[in-house]
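Next up: some structures, all given as structure tokens.
Derivation of every value follows stated rules applied to the coordinates shown; laboratory data play no part. Everything quoted here is computed from the prediction, not taken from an experiment. Cβ atoms are built from the backbone, for glycine too; each structure is taken alone.
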Structure P
Amino acid sequence: MKKCIELAKKAEGMTSPNPLVGCVVTDEFDNVIATGYHHKYGENHAERDALLKVNKGDGDTLYVNLEPCSHFGKTPPCTDIIIEKGIKNVVIGMLDPNPVVSGIDKLKAAGINVITGVLEDECKKLNEVFVKNMTQKKVFVAMKTAATLDGKIATSSGSSKWITSEIARQQVRVIRNRYDALMTSSSTIVADNPNMVHRKKVILDRTLRTDLKSNIYKQGEIYIFNEEKDDIAGNLNFIKTPVKDGKISLEFVFEKLYKLGIMSVLIESGGKLGGRALKYTDKIYHFIAPKITGDNNSFSCFDFQTIDNIDECLNFKIDNVEFFGPDILLTYYPI
């Protein structure tokens, strides 16, 4: 099952709105005779990718991190080819949250022995985006921030390049690729003029104050949420958005993104949007550089409230700690 997960990760950023799936086939002596994974949305699922390499009767056990499908979609049902190839045992990491799938019943009806729940937690984490999409019908919201040891993302003058090392910034590009779109604010564009290279980008620009010649607009499909107009101009999609207390409605933004088929978004912004978006965020990637600004007027990661009691803090669970060069990456979830 660990091998299935490793195979599935090869297609990060390529399968949405489908899940990440890997497959391993062994013979009766537990020798691996074929592997496969879902390479790209619309292409063969992992089970079919693996079993097309196997002669009928050669395979004994099939391992897959997600329940095989039993319905026609972009490709034929995976259960059909499992049965056709004479597989005797199927080991599944997690059940598919999509009720249409229901592949287990079909496999059992064909006399195949089915085992479920192997490394289930790891399999669910692998497809956390897909699980939220299926169970809540909402976009998965992740956030990335980079700060000094004293929690600062820029000095009081706005200087922020670069807080983290090149090795850490390379990992940011890996993280970006996992998500359907990147999101940022007009304030970040005006202050930093970032490139944020990605196939889809979401800009929150209430008054349309950003220069359309800015780096961020030079490539990708771009959605600009604003209070003034609905329009399409080349790669720019202007979406008129409700405003409350002078702020773009994030509820509207996330609901609209899901309707547009954007299943996941990674927010990269300053502390204002970062703070406002925390209540909607499912996962946070927090890079920390071994630096201290000592600047009382510098900018913080999350700037959204004033509290008197420490019990009013938002609470999170740290899931993973990694080093990239001199920098630390904390990955954590709200609790």
Structure Q
Amino acid sequence: MMKCPVCGEDCVQYAHELLDTLDTVFSPCPACTPRMLDKQMPPPADLGIMEACTCEKRFIDNVFLEIYTLMVQEGLLNRGSPLREAGIPLVHPGFAMNQPPYLPRNSLLLLSRHVDKKTAEQLMREVPELRGVVKCGEFTPGAVDVDLVTPPRNYELLAGCDVRADIFYTQHSPVVLYKQQSLTHIEFPRGYDPKIVSVSVQLRHAMPRVFVDASSGVGTLGILGAISGVRHVILNDAWYAAAYWSAYNVEVNREHLLVEPVRFLKEYRELQEHPVMEEPLKVAEAEGAQKIEVYQGDYRRLGAVIPKEKPLLTVIDLFRKSDPEANRRILQEWRERVGGEAFIP
């Protein structure tokens, strides 16, 4: 177990520990009973709350019905609201599934626009499947502006803990990625990830000595580079939560890497004091047969800490990349300042 930097409890695990649970974590026992509900409609008023099975799991729709009912009772939803208005359910761990999950205790994070702190705390007391309740909004949390002009915004953790993991599959091994969900955007695994495929192809083609994930988020593509065997990997993000969880996830997945334990140079709460950085600040590092460094800073200033070794490959995974001309300009500027091959997946 690893200590959670948000709640301090043992709610995070190393990759193999979490992966070992996947076959059964959301599977029903023979006595489990599903009850499918239409999320686009209000549930029938006379529909009772189903208790957990003897295996202590409940079908996700039954859990959500209890959440919805309590929010109606507290006046946060109208009785005619569709079930989906209660919020967004995010399971822990998140991975591509063939059927809806049966939820054990402490496996569901609720993101809702309607919830308040009092009701969030009540939900945590009465719904054992919940691990946390977050007040969300009609925006994406974190630093999503490539020019760092627009101030970042966060969702609000109202009760419990909002740290959860997603699992993405690569040709080498699964990557387990923890994050504090109120501070990072939702990126739920769907089984096939075009970005992972794109980066894998580029890594095989370039065979770099140095791989840079210049806008790393919580570390998906940088860790993919390290798992692929690149000897020197640099991860960077201007947003403090992304940089920290990138480093944290290197440690979570370290069994698949050729490094000793990650050395954290900055604690989570220290980074909160400067949530967006321009000049690169080293957050963590790990050394061994590989070298992995994690920075917080504006990717446009990262060239100062990138070694001159070649071949160099850089992925710039921008949050918004729908403007082809802007993308072309970004790549051209990077190649002129830093050199090597660069691409936007």
Structure R
Amino acid sequence: MSMKKVSSSVIRLAHGAGGVLQEELINFITRNITYKKIGKGIGVEELDDGATIPLEDYDQEIVVTADGHTIYPLFFPGGDLGTLSVCGTVNDLIMMGAEPLALTSMVIIEEGFKFSQLERIVNSMNLMAKEANIAIIAGDTKVMPRGTLNELIIATTGIGIKDKNIKVLDNNIRTGDHIILTGSIGDHGTALIASREGLNISTDLKSDVSLLLEIYNVLKSDISNNYIHAMKDPTRGGIAAALNNWAVKSNISIWIDEEKIPIKKQVEAICDMLGLDPYNIASEGRALLAVDPNHSESILEKIKATQIGKEAEIIGEVRAENPKRVFLKTIVGGTRFVDMPLGEPIPRIC
């Protein structure tokens, strides 16, 4: 294998954190894969939220997504590893415009882990899968020697289906599109860091981890009519990483309005205290949508009518000039770049 120069001779924690370094790691791992897609489907090269397997004799295609969950602590305000593993997987399928059907689960456990804690996590997985009306159809379980793994990790595969005519992709954004954000940003990562030992941060903030199915269900017709061009859940790297991904892949610029972006006061306070940028902090129950401007108001109304999307806002628009950049129109009237973060500033948040 040819060794293209990388920024470090060893893997760093930031390489798994959703920014520039993670892109470097993914490219390093995938560059010599021989077959990266099936037929005209979406594959590894697109680096989207999932891949597709076209069914030759049908008008539909299978959508597949894979996700690893290494969160710490395993139990956090608003959820736990089990909740996160199902929500994260189901949401990635939805972000491809697919109807979730099933998932597989691989559980890797450190020797000495308590059955009582495992039961809580497994019960959360089962309850969330039931709420999503999806089956857990296969999996694997491994136990690692004490000290070779930190407690527990879960790896999942999500399986969904969608019509072939539906094009909800990172590279499908068009000039003039409006950008919708379905709720406040940074709740998950900020709640998680506040709950970690040693920081002594007192807050009632909870993670936003949740299924996006309610929003998907009210937007099915808009997805089918291709009024929604792209969807993305801003997990690792927050909205900064998600929007920059879109801008680069679609070769456009995105202009967002600071006044329109919902951020909870607790999130702002904790980020100010720790010197963090809330635009770089992960959410686990929010979505960004790039939508046809002729239908953006009706789509926004549908989202705001749901319980999970009642704080949704149109936060910006897509332009042709200065492509591959994201711009923020500030409250004081200026404009600044929103850069792709080097990595998620809070490790092990998903």
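One of P, Q, R was used to compute P(r) over Cα pairs in 20 Å bins from 0, in percent, and the answer was 30, 61, 9. Which one was it? Structure of origin is R. 4.3 is what came out when distance in nm of label points 7 Å out along Cα→Cβ at positions 28 and 300 was calculated for one structure; which of P, Q, R is it? Label of the originating structure: R.
If mean projected area of the Cα convex hull in nm², for residues 220-267 alone comes out at 3.3 when worked out from the coordinates, which of P, Q, R was used? Comparing all candidates, it corresponds to Q.
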